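All of the numbers you see were taken from the coordinates with simple rules; none came from a lab. Source: prediction; values computed, not measured. Cβ atoms are built from the backbone, for glycine too; each structure is taken alone.
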Structure 1
Amino acid sequence: MKVLWATGFDRIYYNWIFSKVSPTWAQLPGDMRFYIDNHISELENDPRAVPSGIDLATCPSCLTRKESKFWKKAQCIIRAVHDARAEKYNYVIWLDADVTVTAPPRIGTLLPRARNIISVNHKIVPVNSESPIDLGLDTGFIAVNLRHPRLAEWLDQYTTIWNTDEMMSMTRKYDTYTLDRVLHKYGYQWKNLWHGVNTHGKRYCGFEDSDLEYYFFHHWGTKNKYNIKEETNEQLARNL
């Protein structure tokens, strides 16, 4: 079982976030790939770091500045799937760069089954006038089945949806909404890692109440990011 873990960031995000959580990523089983938007001197000789190659001029003009960040993330995910497929991996797992690995994951419990295109944590969110958020899918972790018979079809649909009129009909033009739309519109089977209840954490985001919370913490939101503390080598050694 050959697995590639992938993430993406620029120099600012590396200094602010990833440099603090990256020591914990040593607990991940498999290879790693960092898609970087610009030169980062600390990673200059790190073979895991490769240019993302994203052309910002191709970003759809209908997207706001905030939405364009999610478009850029989607382009990194697409690139990672293409690369991992070409390099004969069985799975590629996207892990956001603001995720701390808290324990070595039992990866078999997190991967999609043979009939599933992906596995992801997707909470069901009760919607009312006081709770307008209607989608509980967290793309901080996405495991893609590179052996799925419809992989090329899914990849094309996820790539092209960003440049269609369909984008204008979405509640929010985020990568979570585009992924959810493709999965349901084209009838893909996928593995939901959610345990089916909301007992703690955000009801609409995060890894809580899924197998992901045993191994990861997603520092979702600005407040969580500012609270990230660099893990010491002693703390990391206790987990390895």
Structure 2
Amino acid sequence: MGKSLIEQAKEFILKNSKKNNIVFNSKEIKTSLKNFLIENNYLFSPIKNIFILKKSNEDIYEKIEKNKFKIIEKLLKNWEILSGEFLINYYLWKEEKSRIFRIITKSKNFESYLWEQNSSKNNLEKIKIIFKPSSIPRLTRKIKIKSCNLEIETKLSFIINNYYLFKNNPDFKKIILTTNFDIFEIENLIKKNFKFSAISKLAIFYKNNGQYQKYESIIQASKNLWKKLDRRWTKVKKQKKKKEKINLDDLF
């Protein structure tokens, strides 16, 4: 004789609560059990195909906020990586403040919010998920946040690929100014066909902000690979010469 739905529910809750395993893909839960848990307010879906286990009277908004990185981990499939707004926060050590997660995919192209019907609380914006298809070259690395395994774009790759999108964002500018690299790293990006116009704009940005060594590194890497800096639509700020004060008082 098979177990009743309530027995299956008890077993499922006990087993996963002990492991602190509360975020699931739809396929990880048997359909009949899933429907039973949803009907009794023990399971809810903040976004398509993702489910969160909770107490029947537990606040959904708080549950999402506490487990947002687990949700993102479940959303990431093979060949999908995190980039965009989240990485601005991550590379400035304030990832907890992230409200927008841009997932680079092969074909998916849509935007959604975690728990659409939820109203914002504590003056925090809803958490937005953006799926964006892209085939441009990217360098990636794996990170861990709160035991969640995520794949993200490396800092230099992120800067080059998002320069036009965030060039007026002050936090993005901070990341650019504090990022170090050498000639070989820039050469590697050029060889991998990263957008050279963005690399050129980055060089001019460093020159305009007085970071001449980084500017020269990009120039040298470009020359090494027979590339000429793309200066279209780019203004180089001319340094004004300070006027020397003249004192002729001793001639009187």
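Some notes on this structure:
- Sorting 1, 2 by relative contact order in percent (Cα under 8 Å, 6 or more apart) from high to low puts 1 first, with the largest value.
- For Rg and Dmax of the Cα atoms in Å computed as 17.3, 52, the structure of 1, 2 it came from: 1
- helix-only ellipticity at 222 nm (-39500 (n - 2.57) for each DSSP H run of 4 or more, over all residues; to 500) from the coordinates reads -11000; which among 1, 2: 2
- Set 1, 2, criterion distance in nm of label points 7 Å out along Cα→Cβ at positions 83 and 99: the highest-scoring structure is 2.
- Which of 1, 2 yields 1.3 [distance in nm of label points 7 Å out along Cα→Cβ at positions 3 and 27, calculated]: 1
- If distance in nm of label points 7 Å out along Cα→Cβ at positions 11 and 195 is computed and equals 4.4, the structure in 1, 2: 1
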